[in-house]
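Laboratory data are not the source of any read-out in this text; all were calculated from the coordinates shown. For clarity, every value in this text was computed on a predicted model and none was experimentally measured. Cβ atoms are built from the backbone, for glycine too; each structure is taken alone.
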Structure P
Amino acid sequence: MSENMPHEEIRTLFDELRTQRDDLRVRMHLARAEARDAWEQVERQWEHARARLAVLGEEAADAGKDVAAGLRLTADELRKGYERVRRLL
């Protein structure tokens with residue numbers, strides 16, 4: 001940008017920057033909302049997994065193996081959910 005840039009060019013440049021800024025502000029707000037929604041979903045999964053974990057201690061050995069396998073899958077889903085929330089932030 002040269003020092004001799006006409007005022008209209010500077011005004012146009014700042015109008016473009018304002019548009020970009022406004023767009024980013026909206027995206028940031030939506031990203032926070034999306035992160036919050038993703039967090040709430042993962043938290044529901046967490047509570048469900050904790051309840052299933054309690055059942056694991058109460059189940060017989062054979063049934064416990066099935067519950068444990070399910071909990072491993074749930075733990076993997078939770079890990080992916082937390083990673084998604086982290087990326088959204």
Structure Q
Amino acid sequence: MILNGTAIPSLTGPITYHSSLTPLLNSISPRFGTVVGGEVVTFTGSNFVGDTSLYTIIIDDIICPVINATATSVSCTTGKRPGLF
């Protein structure tokens with residue numbers, strides 16, 4: 001299999017799913033925001049990691065830098081839409 005021009009190795013052995021290791025998203029707040037950015041968006045759930053450097057959040061093709069992360073939530077601050085002054 002090739003993904004973005006890079007060969008991905010085939011899996012040959014069994015795969016074991018552990019729900020305790022898989023992040024579960026329960027809610028996103030707020031659901032809507034302004035186009036001028038600066039809105040803090042919080043993703044709430046379980047099994048997240050607290051290291052903010054492990055997240056890349058993109059909302060509507062705009063990077064939302066992570067400002068806080070815990071085992072139950074991740075928050076980022078939205079950027080403004082291009083073309084706004």
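So distance in nm of label points 7 Å out along Cα→Cβ at positions 7 and 47, computed for just one structure, reads 3.2; which one of P, Q is that?
The read-out was computed on structure Q.
So helix-only ellipticity at 222 nm (-39500 (n - 2.57) for each DSSP H run of 4 or more, over all residues; to 500), computed for just one structure, reads 0; which one of P, Q is that?
Only structure Q yields this read-out.
Rank structures P, Q by volume of the Cα convex hull per residue in Å³ and report only the one at the top, that is, the highest.
When volume of the Cα convex hull per residue in Å³ is calculated for P, Q, structure Q comes out on top.
Taking relative contact order in percent (Cα under 8 Å, 6 or more apart) from the coordinates of each of P, Q, which one would give 26?
Going through each structure in turn, the value belongs to Q.
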